[in-house]
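These are the structures, in structure tokens.
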Structure I
Amino acid sequence: MRKENMKQKYLSTVILIGILLLLVAAVIGIRIYQEKKSAVPSAKNFYENLQTDAISKIEIIKAGKILSLVKENDKWLEMTSETEKSAADAEAIKTLLDKAKNIKVAAAVTDKTDKQELFQVTSAGLEVIFYQGEQKLADFYIGKTTPDFNGNYLRKDGENQIYSTTERISSYFSKSTFVKKSE
């Protein structure tokens, strides 16, 4: 009886030590995950010198369709056809311009041209062009979402380098319309 009692105590002790080790491993694992998640590489501005107040026209090209926004008399208008314009949502455009000016890229992913299709930083993705008059101020492609779903791939037109952004920006640029909704 006494021997059986000792075996039971030994077994209970082993089980408790095992549970304790699992808990310690779980705590360490959670801390490592949180540190990796919060350790964002030093991000830099994609377009540091973009003067958004100088922008007079925005073109967003998706699947061959061009959405044109023009600034006339300090008001943004969406070209709804070759000759027709509708008032655009100024707040949505302000947000879009703020996002464009403050796009942060975390890392250079690749400069291989054969990878552009894979990351959809070609006409297969979303092209955004900012103009001052007829002069292009910025022209870039927003590609697919990064594997962690926290960013997008990005490439400047005329360059091969592909970057990943620190946040998902595609939703700010991929609207089908910026026409102001009537109240």
Structure II
Amino acid sequence: MYVSPDKLSTSGKSAIEALFSLAETQMKAIESVARLNLGTAREGLEYGSGHVKALFDAKDPQEMAKLNLAYAQPALTKAATYAKSLYDVTAETQALVSKLIEANVDEIGKSLTGLVDNLSKNAPVGSEPAVGALKAWVAAFSTAYDTVSRTTRQAAEAIEANFNAVTETATPGKSRKAAA
């Protein structure tokens, strides 16, 4: 069986483009997480320093306790917001990477199918069982990939729903406002 240099070159270019797309997606995710972390650190420093200054101005232990209680809820809300933002970046990146992988798996599947068809046309007499087994393997691979892909998507949706429920629980001020 003969594979033309043009076909090899096209396949190589496609693979390199896919790798660059993957690298670009990952770099954007890293930039987003870095921006989120820096913003959160800056906000935490400002909020924490204001709290410490208020504690120094407190007249008695009861006032300090009230300040600490007042500080706790907004801090939990900020932590939940940070976690949600981080989850959003991760989910978006995962979706983009999944699309890239699916596109390339589809391309590989088409190439394998074409290869097996070409092989079956040029196979010597008596090799039908081997070609049939190869076709069955390609079909099984495709079915297995579809099943894994569907299951992964369902798991990701369930995780997102659970994460959103936990975030809503962790930020009671939000849920009270939404209920009102």
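Every number here is computed from the coordinates shown, using simple stated rules; none is lab data. Since this is a predicted model, take the numbers as computed values, not measurements. Cβ atoms are built from the backbone, for glycine too; each structure is taken alone.
Worth a mention:
- Volume of the Cα convex hull per residue in Å³ from the coordinates reads 187; which among I, II: I
- Percent of Cα pairs over 23 Å apart, for residues 22-125 alone derived as 54 - corresponding label from I, II: I
- Of the structures I, II, the one that 1.8 was derived from, the read-out being distance in nm of label points 7 Å out along Cα→Cβ at positions 30 and 86: II
- At a computed -34000 (helix-only ellipticity at 222 nm (-39500 (n - 2.57) for each DSSP H run of 4 or more, over all residues; to 500)), which of I, II: II
- Ranking I, II by distance in nm of label points 7 Å out along Cα→Cβ at positions 118 and 142, the structure that comes out highest: I
- Among I, II, structure where distance in nm of label points 7 Å out along Cα→Cβ at positions 134 and 166 as derived comes to 3.9: I
- Identity of the structure behind 29 (criterion: relative contact order in percent (Cα under 8 Å, 6 or more apart), calculated), options I, II: II
- Label whose coordinates, when distance in nm of label points 7 Å out along Cα→Cβ at positions 54 and 78 is calculated, return 1.1 (choices I, II): II
- semi-axes √(5λ) of the Cα gyration tensor in Å, for residues 62-109 alone from the coordinates reads 26, 16, 7; which among I, II: I
- Largest in FRET efficiency 1/(1 + (r/R0)^6) of positions 14 and 102 (r between Cβ atoms, R0 = 41 Å, to 0.05) among the labelled structures I, II is structure II.
- Of the structures I, II, the one that 23.5, 83 was derived from, the read-out being Rg and Dmax of the Cα atoms in Å, for residues 70-149 alone: II
- When FRET efficiency 1/(1 + (r/R0)^6) of positions 46 and 94 (r between Cβ atoms, R0 = 30 Å, to 0.05) is worked out for each of I, II, structure I gives the greatest result.
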